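Input: structures, listed below.
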Structure 1
Amino acid sequence: MNRITLVRRIKARPSIVFDALTTAEGIAAWWGPDDVPVVCVEVDARVGGAYRVRFRTLDGREHEAYGTFLELMAPRRVVMSYQYALGGEAEENGRTSRVEIDLVPFAGGTDLTLTHADLASEASERSHEWGWGGALDKLVRQLDQVGIPADLERGELK
C-alpha cells in the first residue's frame with residue numbers, strides 16, 4: 001500500500017500541539033490547506049471515539065473526512081482511521097486508511113511526524129501530501145505564534 005510521511009518542527013510544547021490535534025477548536029483552526037477552510041468539526045477524543053471534519057474548496061466543493069481514534073497517548077501520539085464521507089479522491093471512496101501522528105519534544109518545541117498509510121495509489125499519495133502538507137504548514141504558523149515558553153527554552157520538556 002501507498003503512504004506519505006511529513007515532518008514539521010513546531011515552536012510549542014507537545015501538550016499544546018496535542019490539543020490542536022484532538023479538540024474541535026484546534027482542528028478547525030488548521031485542518032486543510034489555506035484555500036480549503038474547515039466548515040464543521042465534531043470530535044470525541046477518546047480511544048474508540050469518532051471525529052468528522054468538513055471542509056470546502058474555494059470553488060465551493062465540499063469534502064468530509066471521518067474516522068475513529070485508535071490510539072491517544074497524550075501528549076505524544078494520535079492514531080486514527082480515515083475515510084471520506086464526501087468528496088476526496090475518487091479511488092479512496094469506501095476505503096479506510098490510517099493516520100499516525102507522533103510528537104517528540106525538543107528544547108524549542110515539538111517535532112511532529114504524520115504518516116498517512118494504506119492509500120490507494122500514487123495519485124492519492126500526491127493529493128494527500130498536498131492536503132496534509134498545507135494543513136501542517138498552517139498548524140506550524142498558528143502554533144509558532146504561541147511562542148516558546150521559558151521552560152522549553154531552558155530544556156525542561158513537558
Structure 2
Amino acid sequence: MLGSLNRWLRICGFDTNYIQNAPDEELLELAKNEGRVLLTRDVTLFRKALRAGQTAFLVEGEGDAGKLASVAVRFCLSLGVEMSRCAACGGSLRSASKEDVRDLVPSGTYSAYDEFWVCGSCGKVYWRGSHWGNIVDTVDEARRLVDQVRGCSEQDL
C-alpha cells in the first residue's frame with residue numbers, strides 16, 4: 001500500500017522497512033521490536049497500533065509528493081534528495097569509481113556518466129540519469145506542499 005512512499009523516504013535518506021502482504025500483528029511486532037513508526041493508510045491497522053501503544057501515522061495525501069509531504073509535516077522531516085540509501089532495499093550507498101562499475105552498467109551509461117553509487121547490501125548501481133529530473137521535481141513538489149501546510153519554508157524553521 002505504501003511501497004512507493006517507502007522508496008521516496010529512502011531517496012530522501014531515511015531508514016525505512018517495508019513488508020508487503022504481512023498480517024497486521026506481524027507489522028505491529030516488527031515496528032515495536034525495531035523501534036519504528038508504523039506508517040499506513042489502513043485505518044484499522046492504525047487503530048490497532050495506537051491501542052497497542054505503538055507510534056503510528058495514518059498517511060494522507062495523493063500521489064507520491066502528497067504522501068511524502070504528509071509524513072514530512074507530521075514528523076518535521078527535512079526533504080532533500082540524498083544519495084545515501086538504496087531505494088530498493090534501504091542499504092547504505094557508497095560512492096563508486098567509474099571503473100568499479102564498468103561491468104555493472106550498460107555501456108551507454110558507462111560512457112555518459114561519471115558519478116556512480118553502489119548499494120553495500122544488494123549491489124544495485126545508481127547514477128543521475130534521465131530520471132534524475134523527475135526525482136528532484138517530486139521531492140521539490142513535496143517540499144512545496146510542506147511549506148503550504150507549515151506556512152513557512154524549512155529555512156524559517
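We did not get these values from a lab; they are worked out from the coordinates using the rules stated. Since this is a predicted model, take the numbers as computed values, not measurements. Cβ atoms are built from the backbone, for glycine too; each structure is taken alone.
Quick check: 53 is what I get for percent of Cα pairs over 21 Å apart, calculated from one of 1, 2. Which structure matches? This value belongs to structure 2.
Tell me which of 1, 2 gives 6, 17, 16, 20, 22, 6, 5, 7, 3 when you compute P(r) over Cα pairs in 5 Å bins from 0, in percent, for residues 73-112 alone.
Label of the source structure: 2.
A value of 3.2 for distance in nm of label points 7 Å out along Cα→Cβ at positions 1 and 105, calculated from one of 1, 2, originates in structure 1. Comparing distance in nm of label points 7 Å out along Cα→Cβ at positions 65 and 145 across structures 1, 2, the highest figure is found for 1. Looking across 1, 2, the calculation of Rg and Dmax of the Cα atoms in Å, for residues 17-88 alone that yields 13.0, 37 traces back to 2.
Out of 1, 2, which structure matches -8000 when helix-only ellipticity at 222 nm (-39500 (n - 2.57) for each DSSP H run of 4 or more, over all residues; to 500) is calculated? Here the read-out was taken from 1.
Among candidates 1, 2, the computation of relative contact order in percent (Cα under 8 Å, 6 or more apart) that gave 22 used structure 2. Among 1, 2, considering only Cα Rg over 2.2 N^0.38 Å, for residues 49-128 alone, which has the greatest calculated value? Greatest value across 1, 2: structure 2.
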